[in-house]
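Dropping the structures in below, format is structure tokens.
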Structure P
Amino acid sequence: MPYLHLSVTNALSAEEKHALCEAIGPIMPLLPTKSRENTMMHIEDGCSMELGRGGEPCLFLEVRQYKKAPEENKDAFVKAISELLEAKLGVKQARMYINLLELDAWGSNGVIRR
């Protein structure tokens, strides 16, 4: 775990999606105990979304993670992933919303972790 759900207005090829997942991998350890190997990503591209006026590209990223991370780690993660998404997708950081959900329980391998 974690699980990242990215909704973006841009249309992406399968290769671009894979490259984005690979580029996010090195950022995941900014969140303690997280790595590319245990990160699941869901990318919804070509979404019909608008932020304010003007019709410029925008995105929403939801990050679900097991257990609470220190504030300084979350700050570093949001900064790094925002910069990466801007570079890879061309979406301005002012047109991104990122939501971090920290969960007390998570199920995997047939068991609940608490």
Structure Q
Amino acid sequence: MANFLTYKDKTFKVGDTLSIHYKIKEGDKERVQIFKGILIAVKGDSLETRMFTIRKITRSGIGVERIIPLSSPFINDILSIKKSSYQKAKAYFIRDLSEREIRSKLYHAKKIK
């Protein structure tokens, strides 16, 4: 299972907070919408079939997930906001956690003995 994602020579791991700049077409107008969230899963083997799942929690406390194909022509850019110390391939467990619990589990500093 893959626990990382490579886009335009940038590598992102599961657990990182990302900002996806996604093109939205409304009628004859086109704009870029930013979707900020935590990368919780990466699926697929080849570049054509690779998909990733991003989850964010809205201001009202509702969790929103978006599954985006990596080869989508609507992706304008992917930026990393925060790196995590999470090591596993999938982070589905954050669906049951609050925002505060997510921060403590994904972004705590590991103590080296």
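No lab work stands behind these numbers, since they all come straight from the coordinates. Computed from a predicted structure; not experimentally measured. Cβ atoms are built from the backbone, for glycine too; each structure is taken alone.
Annotations for the structure displayed:
- When distance in nm of label points 7 Å out along Cα→Cβ at positions 43 and 99 is computed for each of P, Q, the largest belongs to: Q
- Highest-scoring label, criterion being relative contact order in percent (Cα under 8 Å, 6 or more apart), among P, Q: P
- For the set P, Q, ranking by distance in nm of label points 7 Å out along Cα→Cβ at positions 75 and 91 places P highest.
- Value -8500, calculated as helix-only ellipticity at 222 nm (-39500 (n - 2.57) for each DSSP H run of 4 or more, over all residues; to 500), assigned to which of P, Q: P
- Identity of the structure behind 19.2 (criterion: mean count of other Cβ atoms within 10 Å over residues 35-42, calculated), options P, Q: Q
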